[in-house]
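The structures come next, written out as structure tokens.
Bear in mind that the values in this text are calculations on the coordinates, not laboratory data. Computed from a prediction, not measured in an experiment: that's the story for all the values here. Cβ atoms are built from the backbone, for glycine too; each structure is taken alone.
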Structure I
Amino acid sequence: MKQRTEIRYSMSFKQQVISELESGRFDNIAHAQQHYGIGGQQTIQGWLRRYGRNHLCPKVIRVEKPQEKDEIGRLKKQVKQLEQALGRTQAEKVLNEVFLEMACERLGEDVERFKKKVDGKRLDKPENKAK
């Protein structure tokens with residue numbers, strides 16, 4: 001079994017890397033990581049969060065009016081209701097297809113042929129001819 005080596009970096013080393021990043025010596029975290037041979041995707045980012053000035057860590061700040069917040073909540077609720085309605089509609093469609101197959105089976109009719117007959121009869125209705 002391979003033994004895993006754990007690397008511990010000193011506080012002064014961490015501060016040096018952060019200082020060089022913040023001063024612009026490195027274009028980005030990946031370059032500093034490569035230059036110093038630091039493994040782990042989040043190592044330097046964690047140092048920046050804990051010890052840096054945080055201007056290199058991406059942030060999202062959203063400023064909104066109270067009515068905007070209410071609007072977002074209302075829209076989220078509406079989306080949830082619409083998703084539930086869509087789910088019910090899809091379930092009903094599946095049930096209707098199963099019922100149609102069962103009915104056609106009992107009648108000894110092919111489902112596709114039955115659908116074509118019904119579509120043809122809809123086109124022949126008097127109100128459809130007048131249009």
Structure II
Amino acid sequence: MPTFERHVFVCTNTRDPGHPRGCCSGKDSGQIREMLKALVKQRGLERRVRVNKAGCLDQCEHGVTVVVYPEAVWYGFVKLGDVEELFESHLVNGKPVDRLRMPEACINTPSCPHRAGGTVQLKL
């Protein structure tokens with residue numbers, strides 16, 4: 001079987017209610033994953049695009065977090081209303097959705113302003 005052109009990971013991690021970091025599952029991550037999978041199937045892309053659930057990606061404050069490989073594009077604050085755009089633009093046409101991209105300064109760093117309770121600043 002040939003490798004997938006794109007591999008998508010959707011964080012579906014669950015934390016206890018009231019956890020200070022929150023969790024993606026409490027922000028519709030399961031529905032986001034299912035919608036992406038349904039779109040892949042509807043378009044007949046099952047052999048080209050794989051959508052998987054992921055455990056904690058350690059980006060809880062940015063949830064719902066979605067990562068697309070091989071480009072290693074990290075998306076944050078993804079909502080159900082963003083799924084069709086993300087699917088069409090990135091997974092079908094190869095163009096990442098800049099407005100949903102997580103700021104590089106926030107990926108795998110303890111000093112992200114979102115972790116300090118700052119305001120959300122995504123690229124527009």
Subject >> Structure responsible for 15.1, with mean count of other Cβ atoms within 10 Å over residues 67-74 calculated and labels I, II on offer >> reply: II
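Among the shown structures I, II, from which was the value 4, 15, 25, 18, 7, 5, 7, 8, 7, 3, 0 of P(r) over Cα pairs in 5 Å bins from 0, in percent, for residues 11-74 alone calculated?
Numbers: I: 4, 15, 25, 18, 7, 5, 7, 8, 7, 3, 0; II: 4, 19, 25, 22, 15, 9, 4, 2, 0.
Among I, II, the structure yielding 4, 15, 25, 18, 7, 5, 7, 8, 7, 3, 0 for P(r) over Cα pairs in 5 Å bins from 0, in percent, for residues 11-74 alone is I.
Given a value of -22500 for helix-only ellipticity at 222 nm (-39500 (n - 2.57) for each DSSP H run of 4 or more, over all residues; to 500), calculated from one of I, II, which structure does it belong to? Write out the running numbers ahead of the final one.
Working: I: -22500; II: -4000.
Checking each candidate, the match is I.
Given 9, 18, 11, 12, 13, 12, 12, 11, 2 as the derived value for P(r) over Cα pairs in 10 Å bins from 0, in percent, which of the supplied structures I, II does it correspond to? It would help to have the intermediate numbers written out before the result.
Working: I: 9, 18, 11, 12, 13, 12, 12, 11, 2; II: 14, 47, 31, 8, 0.
Working through the options, I get structure I.
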Original post:
Just checking, which of I, II has the largest value of relative contact order in percent (Cα under 8 Å, 6 or more apart)?
Top reply: II
**OP:** Output the label of whichever structure in I, II has the greatest value of distance in nm of label points 7 Å out along Cα→Cβ at positions 35 and 51.
**Re:** I
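With FRET efficiency 1/(1 + (r/R0)^6) of positions 27 and 107 (r between Cβ atoms, R0 = 25 Å, to 0.05) computed per structure, which member of I, II shows the largest figure? Numbers along the way, then the final one.
On the way: I: 0.00; II: 0.85.
Biggest value here belongs to II.
Can you rank I, II by distance in nm of label points 7 Å out along Cα→Cβ at positions 43 and 99 and just name the one with the largest value? Working shown, then result.
Details: I: 6.4; II: 1.8.
Largest value of distance in nm of label points 7 Å out along Cα→Cβ at positions 43 and 99: I.
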Original post:
Comparing FRET efficiency 1/(1 + (r/R0)^6) of positions 19 and 83 (r between Cβ atoms, R0 = 30 Å, to 0.05) across structures I, II, which is largest?
Top reply: II
